[in-house]
Structure P
Amino acid sequence: MNEDARGDKFINFEQDSKAMVYLYEDFVRNFYRKELPESRVYRENIYWNAEGEDLDYLPIMQTDISIEMYDRKIIMDTKYYQNATSSRFNNEKLISGNLYQLHAYLSNFINKDKKDLTGVLLYPTVDKDLDLYYKILGSKVKVCTVDLNQDWRKIHQRLLSIVA
């Protein structure tokens, strides 16, 4: 395998940011699918809790990962970015668009089964680890990172701890 024009080609995912986004999302979803066999792990469409004309104009909300357990549900959005925070005037803040997106999922989700619902934003660790917890308008929200540049056992442990 090589990257030149001869022989078989090897795709360099690191140079294709879109491919890395999907690779990261698929890795995390498949990890939970394998490691949580008694849970349902899938992508899910969430419909707007809206009334009015022409609701078809509203964009589709599709989770990266939904995990249904016996009494809990986790809606997880994976983000493969250079940084999990942005900095303005030397103040680090979470990326607001990501938080708004997760909040839209949580606030429009119709919890028919009355399961304990948590939203998770999951980033790869770049310069520091995050393990934040909030309650936003009644919704539980976690913002976490996982260091992919460490021993597999630690990655495995970390991913399981996020949904524990």
Structure Q
Amino acid sequence: MDRYWTLLQANQGAQRLMGWLLGDRLSYFEQPLNMMRLMLHPQGLRPYVEDWEIIAGSLVQRLQQEAQGEAVDSPTAQLLRSLDADLPAPTPATASLPVGSALPVLPVTFVKASQRLSFFTIISTLGTPRDITLQELRIESLFPTDTVTTELMRTI
């Protein structure tokens, strides 16, 4: 992904997971895909994310922190404003998230047709690249948290 959460490239596992969850609905979204939009939109991954309010709260918090360091009309701030209608209303669970306390990994579970796929996700950036364009990239890695998820990912 680039720094504005635009999907630049996905491996076969990510393509299979998104295809399994969304099927033809993936074409509903403007290309290239914006992963924040895909996660937060009611027609995107949102219906399949267990504990969606907590996950969404963490994602929104990250977007807000990134937008703070940029100009008011930056792409991040524009993305945040465009997602406003899809953002969750604060709940006791999300309101209690301390600012800046995000874990280095984010646990996320997708549920579809009584099947649960549990992962933790890590988003990596290159802090001191030799090529400035590499600093703009984010690499998200999903790792299964249990053997059931590992086996299901081999079959979808």
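With respect to FRET efficiency 1/(1 + (r/R0)^6) of positions 22 and 38 (r between Cβ atoms, R0 = 30 Å, to 0.05), the largest value across structures P, Q is given by Q. Computing distance in nm of label points 7 Å out along Cα→Cβ at positions 30 and 110 across structures P, Q gives 3.4 for structure P. To which of P, Q does the computed value 15 (relative contact order in percent (Cα under 8 Å, 6 or more apart)) belong? Source structure for this number: P. When Kirkwood radius over Cα pairs in Å is computed for each of P, Q, the one that comes out at 16.6 is Q. A value of 4.1 for distance in nm of label points 7 Å out along Cα→Cβ at positions 78 and 118, calculated from one of P, Q, originates in structure Q.
Read-outs throughout are calculated quantities, based only on the coordinates presented, and are distinct from any laboratory measurement. These numbers come from a predicted model, not from an experiment. Cβ atoms are built from the backbone, for glycine too; each structure is taken alone.
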